[in-house]
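Computed from the coordinates by the stated procedures, all read-outs in this text should not be read as laboratory data. Because the structure is predicted, anything quoted here is derived from the model rather than measured. Cβ atoms are built from the backbone, for glycine too; each structure is taken alone.
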Structure P
Amino acid sequence: MRALHQDYAAQLTRFVQRLTSEGTVAQDVVAETLLRAWEHPDVLQRTEPALRGWLFTVARNLVIDDWRSARHRHEIGTDQLPEHPGPDQTDRILDAWLVEDALLTLTPDHREVIRLAYFDGQDTRTIAAALGVPDGTVKSRLHYGLRALRLALEERGVSSR
């Protein structure tokens, strides 16, 4: 077996590398070819040209089998790592749609006060100054606007708990 490896391994490796252009595949094919020769001792009794032809035919057939394999057809080699998937955003998007739809049912005054308070993070005094209304009016609009928003969300199947 060592003599077989010494006599043919380098030649088979060069042959397979020309067929595959992949060094690791070439080494695997050569190892498998020599293993198959070892498993068939009658092949080792052949003349040198017949033995050489058998080895190169087996190597070529192994390369063809690899090309035809599902692994080769369905896998794409790349030197880049796959993207890391982020958390699923589906629930967040659906919640945003529900809230947006429910906000559209409110009066423009209630919707504006809720937007300024909860989405822009402004306090009641700043909102009152921006809208030109008293502080108490902003608080009242927030209270009734949130109550109407809760009812609109409940109508859409969103539980308040």
Structure Q
Amino acid sequence: MHPLATLLIYLLAGTGMGLLTLRTGIPAAPLAGALLGAGLVSMSGRLDIAEWPIGTRTAIEIGIGTVIGTGLTKTALEDLQNLWRPALLITMTLVLTGVVIGLWSSRLLGIDPVVSLLGAAPGGISGMSLVGAEFGVGAAVATLHAVRLITVLLVLPLLVKFLAPIGLSNS
């Protein structure tokens, strides 16, 4: 099959599932749905791996970074005056936990330490996959982060909904 036709099928699967998951009300549902839709098509093994035109991934990553960056307002900077301590604590805890779990997983499950360390790292799927690709393990790292991301996007909003009525929320 022509590489552009293959890419179009992946795009349709991702778009279709992304739009379908909008009905769930789950935060970031389109992201999780698109990831699931394209991932299922890819895992079926019926199509070649999608070949993105040169520069496309970079343009998409810049777009995603821009969308996230526009949320970092002057108010967010002012909030950082009060939030720098929790930000530092959370960041250090996540990094240390990621290292411990990565090393533990490597020994316990017998997987490559590079895969387990990068897979347990508290980064985003695209960033950590790119780092993994530099070490030759990008697909494995992407798989671990995809499972983590989908799980977090599905489970945490439900936990917040259930825990908020019993006093989790400050409002």
Worksheet item: -0.86, -0.99, -1.49, -1.52 is what came out when log10 I(q)/I(0) by the Debye sum over Cα atoms at q = 0.13, 0.14, 0.19, 0.20 Å⁻¹ was calculated for one structure; which of P, Q is it?
Response: Q
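P, Q: which one has distance in nm of label points 7 Å out along Cα→Cβ at positions 9 and 81, as calculated, at 3.5?
Here the read-out was taken from P.
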Item to complete: Determine which structure produced the value 1.5 for distance in nm of label points 7 Å out along Cα→Cβ at positions 65 and 121, calculated from the coordinates; the candidates are P, Q.
Response: Q
Worksheet item: Upon calculation of helix-only ellipticity at 222 nm (-39500 (n - 2.57) for each DSSP H run of 4 or more, over all residues; to 500) from the atomic coordinates, which of the structures P, Q produces -25500?
Response: Q
Worksheet item: Taking distance in nm of label points 7 Å out along Cα→Cβ at positions 17 and 49 from the coordinates of each of P, Q, which one would give 1.8?
Response: Q
Worksheet, complete the sentence: From the coordinates of one of P, Q, Cα Rg over 2.2 N^0.38 Å, for residues 33-96 alone came out at 2.27; that one is structure P
